[in-house]
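Read the figures in this text as sums done on the coordinates, not as results from a lab. Since this is a predicted model, take the numbers as computed values, not measurements. Cβ atoms are built from the backbone, for glycine too; each structure is taken alone.
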Structure I
Amino acid sequence: MFKKTGIVVLLLLIFSVGTSVLSCAQDKQEAPLDEYTKVITGRADEIVDAIEFAGEEEKTQVRDIIVEHYRFLNDAEEARNEDVAKIREEYADNKELRDAKIDLRKAEQELKVRDHHFAFCPQLKQIATEEQIDQIKDGLTYNVLNVTYVAMQEMVPSLTDEEKKQIYVWLLEAREHAIDGGSSKDKHGWFGKYKGRINNYLSARGYDLQKERENWEKRLEEQKKN
């Protein structure tokens, strides 16, 4: 668990000396970043550095929104895990009630994350363009949408425009869920779920995906030789 020690020390100092609200804000700005904040700020910097903004102010504002997005997801996940652990311990002898309470806590978590999602995106829209927001979402999800979309077209070159459009819509939906994933595993898990849906869709339309993949791998091998 990440400990925000810098903030705790700062608050103790403020209460002990009775400083003003203004000096409190100044002290927070000057306080050294804790390790977790450094990590998520670094991740956010990598995302915004790959995007062209009108100026440094907009870039910094977007970076800070992304940092708080990471922080919310981490804090929410830690709180949920702590609560689930307590429930498991408290109701260890009552499996039915234990599982029901865990399911309820997870449902509460999903609602909190959903509410955060619908606040996070409008925040970005106040500063960034739709194109920039797309790039931010791709950055938050390791660009899996675009990599998968290109790979699907290369693997199945006979896809119709209708099928390509359907695949892209599902990948967009997967990305929208994935940006709220608290870990790399969670984010990739959402894309895995939708890739399964895409595979079922294509199989139902008569594609032999095993054969398509084998042929694709052969084409890749041929390209390496040339």
Structure II
Amino acid sequence: MDSLIERLQWSSEIINPEGKQKVAQQIAQKVKDGDVLGVGSGSTVYLALLAIADRLKTEQLNIKAIPTSLEISMFCAKLGIPLTTLYEHTPDWLFDGADEVDPNNWLIKGRGGAMFKEKLLISSSPVNYIIVDESKLVNKLGSKFPVPVEVFPQALLTVEKQLQQLGAVDIALRPAKGKDGPVITENNNLILDCKFDAIESGLERDIKSITGVIESGLFQGYPLEILNG
């Protein structure tokens, strides 16, 4: 019988697979022998991993991956992509998805609950490719999704008050779908989904300055190249 890892399947329906396959192939073609890749989260990243794994098998490439989530770590194991950590390597380049991208190349990320590690890897990588389909491109950031904020559990109420002072007009504790209770992040924290009427320059910094906030899914001013299918 195959192991649990060998039987692993993507956990949700992949929307717009044609566009995502196109950009996944663009990422796979960028891989060179010896690369250390930062690997983000989401369905487009998963499709890119499948395409990269095909190149590994046919071309015998020697690469390593630093994943941002447990789920992506397991898929790398299934696909035969060796893993490493930031203790041992920094990424040569990174690819990741996004929930929203605006004309400033500001992002909202974090529906998968891994924004801390995603931001850590983007900050560690000299080249960052954000791979999205057309549905993720918006004129106004926050028009489709709230800003996720990862919070130390006991700081929940004090963080809520300070987010309101920053202009959050709606704050919700994100509930889990596969378990009772709230979502627990990769770092054993909680997520507040925060709606802002306007997202101004500096909001990411202001959110991060709140004691009890671990990280937010707001990305402003990072060196990013947007690839879309």
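A value of -9000 was computed for helix-only ellipticity at 222 nm (-39500 (n - 2.57) for each DSSP H run of 4 or more, over all residues; to 500); which of I, II is the source structure? This value belongs to structure II. When relative contact order in percent (Cα under 8 Å, 6 or more apart) is calculated for each of structures I, II, structure II comes out greatest.
With mean count of other Cβ atoms within 10 Å over residues 72-79 computed over the structures I, II, the top value is the one for II, the highest of the group. Tell me which structure, out of I, II, gives -1.06, -1.14 once log10 I(q)/I(0) by the Debye sum over Cα atoms at q = 0.14, 0.15 Å⁻¹ is calculated. Among I, II, the structure yielding -1.06, -1.14 for log10 I(q)/I(0) by the Debye sum over Cα atoms at q = 0.14, 0.15 Å⁻¹ is I.
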